[in-house]
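Below are structures written as structure tokens.
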Structure P
């Protein structure tokens, strides 16, 4: 019985395969017969048949593909006044298919086809006049041909006609009512640009009352056709909750689609979400990929972002060459962060020799736009005389601007100016004010400097208690000098109960951190301690270092 069914299946399969092949053969025969029929009519001067033969030769339908033959039959049809032949011949010249590429010759044939009522040719002629490409721009001619194509129900021509009514080009004045009418017609005819524009009008209340429901509907229609601008608008509506409930998943969905279709704003926004981990897992690699794609499309903020990522090595291998390339572009665009980054890059000479003239130029650009880090770095350049003589007056001006905006390095350096009296009289109150502000915000050098001032009573009232506090703050942040001084305070019982184990622990940590004086201090105090005390102190130091890797 199984053998019987096997034979049935075999013969069924054989017959089915035979039928399929027969259908394919029949289809080819039908096309070949169709071609031969048109060819006969073409030879006796039927211009429609001549055009059909050209189309079949160009597509390789029913006959082997032959562009030379296609051009020949298009030309015969075109010279016989056939609109389709004229249009097709124009396309061949426009693209340089088996004829020399000649845009003017193409426009000539498009115009002849347009005059013969070919709506696509009418649209192209109108668009060419509108843009002024290949021929002199002429809005009157553009309007005439676009209107003819629009009235022949060409959706894209309807969109352009609406645009011309809105702009008043080719007309004596703008006509908002006519513009709206043609946008609506084009949108209903499926033109995604018109659908987008209808959405924008309802979204922004342009020429129509604001209606987020209708805006959403038109954006959805355009987005379904791959219009990335509409997709981006949908992401905004889901993000804000306009007409629809807020929905992060839909925001990401539409931003992703818009990005895939080439929308630079969507790429940048999605890149930021990945960079900061907003509603998605933080992913610097994805952020960098999206920023670079957007930057390649000219998105200015993305250009700045990818430049910074290459300079810092966030999500990409650090690459100073690429970082400099993108940061220069963004700086030239006027991006203040990039101007500051470029100035700092040239000042510090990362991957290159420092270029102080370039650093000064870009830092000045950014500092004048009130960029805090630029002001701080520019002030430091004048303070240290990097690339030019020291200028304490300018240093003080820029450092003060940055310090007042809470830049901790500027606060520290401004305090340093008041401490030494560089370009200004020494001032204890100003020194203490700015150094304390910087120290309280966690600036380690300021904490160490302030601690030393309190320890020595240098320029301010001596206070071992304050010194201990600030040495401790700086030591916890890894300052080797403060770690050593903290050890000394515990060793001497200075403002704190004498504790040799804690002293040894901090000397040990400072020594590991590269403080040469701590090595000698550790040896000295070790001679006063038992082996058990030293072991305990070493263990304490190891535990601290485990939590605070150097």
Structure Q
């Protein structure tokens, strides 16, 4: 992606380190055509940066990069400010291996040089939080696209690209080089704004280093990823790092969440001149949604902002989606637009794939199905409470929990489902390397009296059972996987879509629904 341009290795290194004159002399004449952090992507002429990994030493990839034609290698070495050795490359070539301190930061600087610092030319809005990141980024990009008249950028769980035309990438936040490449692509496609999901893992691992963020957004903090972070305090601190990035000029914070108070007294946030708080339950918030009413068509209410009371409507489902809409609206206000310009666009917001997404077939006489990505106790609670508002009959919940992830949340999710749904079918999610039945047993340990609970390990069959047994007017919430097009079992990913399985079951029910068939 360097378009044929090349850089002096010395000049690149001198942007990050103090290079001794004798070393500079040895490295003179070496030209670098690109910078890579993945040895599999190295081409002849590239500088390979071996970033330290979580589970393995990056140095084991060094020789692979050299074999692919890397002209130099940069490695981290604790306690070493700057040092150079040599490696034997193909055909007896001597390849310099540079050791330095704070290599992740150096990598961000060098990547920005070869890509032309794309984020500096964009208004990048970073969104962090346990739940709602995808919806907030999507709604923000949709609103800005409508206001600008041209599609704006999105980066996150559903992929990256211009709003309405995303390319799947597989991670909430990609690796360091990929993030900057995606920003460069969005700049080249004409985006002025980019709404970007920022995960706690990405913040801790430096995957967004060097990105120039204009705004930082906090949605909420609930239990998730404790298998990685260990404690909620550590998890919250990881999220808060987004607000410490020097380039951030403004913030949007959910005042309904208790962690908001920790953010608001954080030095980096207190120094900002533009902070908008939002909420549904917090009278002290700057932007508040009040007088909310839910119906089968969506939600309506009033927005309170700087003394204005403005009626609004949205076709989105769930009160928590109102919180997401408030966050997106606050972002657009921070971008300089007026509330009266934003509110008429809210009915046009499109539901995000796998986020309280209704799934139906033509005709009447079937239960209403909803797909949601809820995979934490808080998200499942919100999804069930939202679904309850759209039926006066029975609420079904089909869900499981992922394997090789925080096991402590399983019983909590079992408790939530059994308290808020009328009927629950516990099934598999992405068991990964774990035994599916063990995960199900963990979930069942948390269930309490109230709901009728069944177990069906086969997820497709669990969905079918619910949709065949549910009555007309019931709501069936299928939770946990949302937009995902696969199921991960024992190291393999198999094609699987909750949405497709729902449609298949509804069509089968319709075909069988004659003379006393399913109601």
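Every number here is computed from the coordinates shown, using simple stated rules; none is lab data. Just so it is clear, the model here is predicted, and its values are computed rather than measured. Cβ atoms are built from the backbone, for glycine too; each structure is taken alone.
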| Label whose coordinates, when relative contact order in percent (Cα under 8 Å, 6 or more apart) is calculated, return 9 (choices P, Q) | Q
| Among the shown structures P, Q, from which was the value 2.4 of distance in nm of label points 7 Å out along Cα→Cβ at positions 405 and 437 calculated? | Q
| said: Say we calculate distance in nm of label points 7 Å out along Cα→Cβ at positions 165 and 381 for every structure; which of P, Q gives the highest result? | reply: P
| remark: With distance in nm of label points 7 Å out along Cα→Cβ at positions 45 and 77 computed for every candidate in P, Q, 1.9 is reproduced by structure P
| request: Could you figure out which one of P, Q the value 1.59 for Cα Rg over 2.2 N^0.38 Å was computed from? | output: P
| field | With helix-only ellipticity at 222 nm (-39500 (n - 2.57) for each DSSP H run of 4 or more, over all residues; to 500) derived as -9500, matching label from P, Q | value | Q
